[in-house]
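Before anything else, here is the set of structures, which you'll find just below.
FYI, it's all coordinate maths here, none of it is from the lab. These numbers come from a predicted model, not from an experiment. Cβ atoms are built from the backbone, for glycine too; each structure is taken alone.
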Structure P
Amino acid sequence: MSLIIGVFYFFYFALIGVHIIFVPKILSMVGYNAMDIGIIFASAPLVRFIVPFLFLKGFNLDHKAFVAALVLMLFGAIAFYPSLEFFWPLLISNIVFGIGMSLLLPYIEVIALEHIGKESYGKIRLFGSLGFIAVALVLVRYLIEPRVGIDFLIAMAVATTVLGALIGSKEYKKSVALPSLEETFDSFNPLAHLSLWIGFLLMQVSFGPFYNFFTIYVTDHAISLDTTVWLWSFGVLAEILMFYFQGPLLRSNLPRLLQITALFTAVRWLIVAFFPDNITLLYLAQSLHAFSFALFHTVSITILFSLYQSKRLAQQFFFGISYGLGGFLGALGAGVLYQYTPSWLFIGGAIAAFGATISFTMYTKSLNPSYRRR
């Protein structure tokens, strides 16, 4: 099962790679302006934020929901092709795609932790990083016209669907599909650790300029698309190394690690903001992806796993509030900034990351003093 999960991660994150690296550039090539792109890319994370609340109303993340998510994701990806040049159909296609994607990863992540364990999680999860970097290096060679990129998007969606269906089928036959989520808001209350959740939110807000406009931003500053793809790839390489070697770090003070990752993220965005045409410094900024994504992600889900009794619901809300609402606000805000004050695009991201640093510091100070000194 570990191998199948690893291959699933490969194609799932290859699909994400096409979506966040190339689709914004594709939409720009077709003729969409920055505001249009920001709205389109804000829709999927908004859906990711809304979906977890449905599980408080009786919905279950079971095998049937997972199959439905696969179908929605695939249908949404295919719908990109006929709707590419029409704003409202494209927006709807992206929303459908986002609904499917919002359910796939939480379902697979729980299966992965059950079969692999948290100690080896990073070594399987890095297959996703390999998929992300592989599709980036391949597609850049063939992106001659916009629809080629959509062909890649659909191909990755088909592979993800097939592998997801295989994993879901194996789990269903073994009768170990996810049980009903019986947790309620009464047993899961993020307000008890509000500063932690605000930090999660602001971290993803800070990524809005990067995920939605980095390719456009640096190519507008005379960086070639080939070099831009290598920059993306270098960041993923740093991420892979962190996933592989992060084990010892997870034995240290996790809240303090959150502070460090947020601070490094703010520095990263400032480098991009002030040196968008300096390739050496851009590579330096991308190396910080090891901290601002890989280590941050693992530390976050580890803290939540130990903090809440309603573990699956906590993970759902982590994806919903951070990658969902945070991604929505980040994408929308980035679109506004790049439309009207493009020089402030990554400065805005840095401000959000500094805000996350302050929030995580407040959370750390709220903990037991003996824990803070660890």
Structure Q
Amino acid sequence: MSHHIIINTSFFILVCYLGVRVVRHLPVGRMWKWMIFLFFLISAENFFIHALIYRLGYLDDVPKWFSLGLSVAQASVIILALLALGRELLFLVCSAAGRLWRGKQPVPTLSVWARHMGWSSVALCFLAVLISGKGVHNALQIPQVVEVEISSPHIPPALDGFKIAQLSDLHIGSGFDAPWLHEVVERTNALKPDMVVLTGDMLDGRAMRMQEELAPLNGLHAPYGVFVIDGNHEYYISYSDWLRYMDTVSGHELLRNHGVVLPVNGARLGIAGVTDIQGAKNWVGPDLDAAAAAVSGADYRILLWHRPNQAELAAMAGFDLMLSGHTHGGQFFPGNPFTALVHKYAMGLYDVDGMALYVNPGSSLWGRVPLRLVVQSEITLLTLRAEV
């Protein structure tokens, strides 16, 4: 069973639960209850609807307001389900506390709660809209700048203070357009980095049909270059279209299982990148050995790899720093702790067998869920520091 079937089935079960525990108790007529339930069902199957549109070949033609609106509705349903589960837990706690307090005598707690199920369900719906509204507001903001220092005895003194700006998982096309991206580029350039890297999942759609939306990326600049790798999303619709687009972009170097060695103040800085594992299906999968060989003569070696889960292999290959994305840090609860359970390296800075690994939680959002709670999107500014 594919993960898409599992996700869609899970959302269907979630909506059925909401139908029984929330919608059924709303103080409205039966017809309105069925309409609300149908709205929840359509909203929750956001992924299925967009996957169907994609298979029919019309994803690029879907209006942004439709995609964003459906995604916001799905976010509200997710938050509502979490609140409803919280209410269930509160019922259980109150019931257990009542039994302890009254001993063997009847406990009226659940019956008292049951009389207020209708209005508590209304309150939960309003609270879900408020929380998801805040989450959507956070998600649509220009990403914050997060400064990170990478200190290591492997960093030559000549590279001390070298700055790298990292953008990851922009997902242009899934609700984000040229004006938003222009501001991201302006904020990135204002940091005056020595190098800019984009670590995958740049877009959702056909690149050659999205040139106007992607155009602000042409404004990214840095003295030592702008380097790009692909993520899994570049392969989903048309990877050949993505490659044709990259051929039209001047000043951006796409690293596909290779790298370059740059002279920096007398030191040799190696920057390499590998393709995403998704490319192994129809294109070229990651070749770590080829990427390592391309920068074998460097004094300090940086690897761009979209998914962080193979960091140990990168360390074994002799890289000093690996920059990744993909996880989005979970974006919102319960995605945050769940991501930490599923991914060994969920977000932030890690030491992996002596190699530094930084996982950017996303400069934008994952696909069709415009929600950011707790974990914010970011532009990462990494500064290399030589340990004396």
**Asked** Which structure, out of P, Q, was relative contact order in percent (Cα under 8 Å, 6 or more apart) calculated from, if the result is 19?
**Response** Q
**Request:** Supply the structure label, taken from P, Q, corresponding to distance in nm of label points 7 Å out along Cα→Cβ at positions 270 and 286 with the calculated value 2.3.
**Result:** P
**Request:** Name the one structure among P, Q that helix-only ellipticity at 222 nm (-39500 (n - 2.57) for each DSSP H run of 4 or more, over all residues; to 500) of -25500 was derived from.
**Result:** P
**Asked** Out of P, Q, which one gives 3.2 for distance in nm of label points 7 Å out along Cα→Cβ at positions 6 and 78 as computed from the coordinates?
**Response** P
**Message:** To test your reading of the models, identify which of P, Q gives 24.1, 83 for Rg and Dmax of the Cα atoms in Å when calculated.
**Reply:** Q
